[in-house]
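Each structure below appears as structure tokens.
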Structure I
């Protein structure tokens, strides 16, 4: 038979232990500095761009000295995305007890931009969503896209809308793959909605960016029986015009 006195003592000590743990937990969470954010770090794959990492850290340093338990990482991620459109993805991870770790991935660089305006000539390197990431630099392994404009382009917004950029780069790759001829430069006519591909044989192919480039190149493929693009001296081939049967092309010899 259990001793009532012993049972009461056990209950008292159990209650004391629970109360102590609760008080200690409250102190640890709400009063002590144990869970306060002390540092913002970056994963190995993110820290390849040290300058960008430092800029991101300064953007969310408001989290320093805040209780990590109550830090809303989704809000920090949203703030980073809004200020750094060059990022393809970003994740803020709580590394308990006191560190926030940031993982980010940049949109890849995809093209050189040559902007010739009436006042200045500028070079940029743009990423896959059309934003200028590097200024007064070029990367020879990337395609060159020339844009002529009255005023210098605004590098604070997308230089080329993503859908248009995808069209430009995909049409280049498609032509090179299907026709076995390199494209050495691209001219983008935003107002006219045209893409001009300059081939290694020094003639242009004109495309209407509002029409599938596959359909326009099909016309060129059919015309090869009469037009030898590999030996003839040409100035341009215009694939934009739709004939009655959809196969009309216009070209000019040198």
Structure II
């Protein structure tokens, strides 16, 4: 929604997308008669940005049917560590690494900023790893202090202020996450959304490592490999209105 409001290109995030016929024709002409690129690992993401480069506009539509139900595609994210890492690694590779090579940074500052946000996954993984290592080391220092084995960890005033500000922003993010999950899925899932942050961070770090390895293989000339993961679809019976 922010991208749309700022006029940046809107990635077509995989499902529930519609493309105008004239824009599909423009994509086809720009690509020698092939609007869809089989060499891209995140072709849906790239298509939205290509449409923006061709002067098109993407919008987010919230549509309801005659009974008031949302018109949307429902699907579960892979529910195993291996499947989740494979899926996220492909996204990271296609958007943060190969997407950088294939798409560049756009034509203006707003587009460049949004693409930078899209490609921050690898930097985020490094920061997460450092943050968790810092948490473990701080806990060990507190234990040592409690056992009178060493002095308490010293914090400078600027670092203490930074930690307080970051904690406040993290708390705000957690609250917003829980509120939106509650709105869509209820109280139980809203509570579960908090510990799932830790699991998601672990998956993100593992996926970043896998994506870098895949990118190095591509850089060395290996063919593009679609790392497809299996999906389970929700039971539609509870949501069908009779």
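Computed from the coordinates by the stated procedures, all read-outs in this text should not be read as laboratory data. Just so it is clear, the structure is predicted and the values come from calculations on it, not from any experiment. Cβ atoms are built from the backbone, for glycine too; each structure is taken alone.
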Say we calculate distance in nm of label points 7 Å out along Cα→Cβ at positions 36 and 188 for every structure; which of I, II gives the highest result?
I
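Identify the structure, out of I, II, from whose coordinates distance in nm of label points 7 Å out along Cα→Cβ at positions 108 and 220 was calculated to give 4.3. Walk me through the intermediate numbers first.
Numbers: I: 2.3; II: 4.3.
Answer by label: II.
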Among the shown structures I, II, from which was the value 11.9 of mean count of other Cβ atoms within 10 Å over residues 76-83 calculated?
II
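Just checking, which of I, II has the largest value of distance in nm of label points 7 Å out along Cα→Cβ at positions 4 and 148? Can you show the working numbers first?
Details: I: 10.5; II: 6.4.
Between I, II, the highest calculated value is found for I.
Quick one: helix-only ellipticity at 222 nm (-39500 (n - 2.57) for each DSSP H run of 4 or more, over all residues; to 500) came out at -18500 when computed from one of I, II, so which one is it?
Details: I: -9500; II: -18500.
It was calculated from structure II.
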Which of I, II leads on Kirkwood radius over Cα pairs in Å, largest value
I
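Quick check on the output: 0.45 is FRET efficiency 1/(1 + (r/R0)^6) of positions 44 and 156 (r between Cβ atoms, R0 = 30 Å, to 0.05), derived from one of I, II. Which one produced it? Please list the in-between numbers first.
Details: I: 0.45; II: 0.05.
Traced to structure I.
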Comparing I, II, where is distance in nm of label points 7 Å out along Cα→Cβ at positions 180 and 204 highest?
I
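Taking 26 as the value of relative contact order in percent (Cα under 8 Å, 6 or more apart) derived from one of the structures shown (I, II), identify that structure.
The correct label is II.
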